[in-house]
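Several structures are given next for inspection.
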Structure P
Amino acid sequence: MQFKKGAIAAHLHSFSGAQLLNPAKNWSVGLIDRGAAATLGNVWEPYLGFTHRFDIFYDRLLKNYSLVEAAYMSINVLSWQNIVIGDPLYRPFKTTAVRTNAMVKDRDYKLIRYAQSRFPDPEIRLAELLKAAERTKSGTVYEMVAFHTLEGGNNEQAAKGFRRAKELFTDSADKLRQDLHLVELERRRDKIPDAIKILKQAKKAYKDIPEVKAVEGLLTILDPPSPPLTKPKN
């Protein structure tokens, strides 16, 4: 797996940046080796409160701050334990125009980016995203609509959004991801039998892709197999 050109990737791990020579060890160098343009990391184990806040980091990037500015704003304290790797002046969202002939495949993300920057009111943003999803028939935008709906506490509408996104996606991994969202919704509502039903259907439908391991892992948690029979000792 390789990241798209210009991608920023990070994984919260205590020693993610402990070394930068062997991509088979630690997360930071591994992400860069897989094509990420920038990453965050920790050379030692800080307290959780001293690590980068990914939500703030992402928000500042969306607001067109540079990589180093976003990283600086997303951390509570300056410490030798934290690192930033990449061009400090990199701005991944500098271009906000939705209509462009370049990078057509990024259309959906440009629409989402535009909605987030143009409509700060959550209700208006959701309405505009829903219009865009219906107009473009985009699984990606429908998935974002579902997340926004879920954030507002409307689980039923969120489930409809994830199901609609699944219908529109063509890639099996994308479809499976929507099933996993639905499973999480059922778990939150304590509807474990419904969650198990979705997982069993997904296990059968996506048996040929590596992502099915996530399904198998969840089934082991929610519907563990019976313990093996043991013979009584004489």
Structure Q
Amino acid sequence: SRLPDPHNNKGTALRKLGRLDDAIDQFTKAVQMNYSYLPAHNNLAETKIEQGKWEEAAEHYEAILKIDPSLMGLYQKLSQVYMELYAKNKLPEWLDNAIDCMKRAIGSEPGNANSYTVLGKIYMDSGQYELALEQFKKTLELSPEKAESYYNLGVMYHHMQQYNQALSYYQHALLKNPDFVFLYFEMGKLFEKIDDFDQALKAYRVFLEKWKGDEQYIQRVRERIENIMQVKK
């Protein structure tokens, strides 16, 4: 029997050349020859995303997960596709699909901390803060050694205007990872909210000293420092 690989390989080469429709033809042939051939489904999904055809991409990711429900990374990719669709037209069904997708991931591997984080972020982005909090607490329970576990809870409490709680989690995150420089930006904003301008300035200055990432944040922090100096005059 013929193998689907030649079609998949040809499709990959065509995709690199930007010939996306021709690539899709090849990937489709590979799937027709062997429906369980996961690389072709994955390539179809990724090429559809390149074309902005999010619904079709979701169908291929769903097909992969039906064949092999243990592929944890794919649940996250699929939930991101559903959230992209939700962002475009705000249909509740896309949000429900994203949530359901990550619940399936948790059902498949309940000890995977990342799945709770992703589900928490979906709840947070859709304004369901209490549900988000539940997920982030579960992440912390499973991964107490990671700075991000504390950071996500800090962000959540920050959104909920529980500033002391937020600050405590940010400080815990820094203890776990002193190189988590972005935290100084978040802490600066938080100190501003509670009118502790001296601490805000301290945090922003540490950020400026240590930050090596996107320049726009440096500009934003400088503007914030300037605003504080105006207020303090």
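Throughout, read-outs are computed from the coordinates displayed, never taken from laboratory work. Remember, predicted model here, so these are calculated numbers, not experimental data. Cβ atoms are built from the backbone, for glycine too; each structure is taken alone.
Tell me which structure, out of P, Q, gives 2.1 once distance in nm of label points 7 Å out along Cα→Cβ at positions 107 and 147 is calculated.
Details: P: 2.1; Q: 3.6.
Corresponding structure: P.
For distance in nm of label points 7 Å out along Cα→Cβ at positions 115 and 131, find whichever of P, Q sits highest and give me its label.
Q
Where does the value 101 come from, among P, Q, when volume of the Cα convex hull per residue in Å³, for residues 67-178 alone is the thing being computed? Structure of origin is Q. Of the structures labelled P, Q, which one yields -26000 when helix-only ellipticity at 222 nm (-39500 (n - 2.57) for each DSSP H run of 4 or more, over all residues; to 500) is computed from its coordinates? Only one of P, Q returns -26000 for helix-only ellipticity at 222 nm (-39500 (n - 2.57) for each DSSP H run of 4 or more, over all residues; to 500), namely Q.
Out of P, Q, which one gives 33, 28, 17 for semi-axes √(5λ) of the Cα gyration tensor in Å as computed from the coordinates?
Numbers: P: 33, 28, 17; Q: 42, 21, 16.
The read-out comes from structure P.
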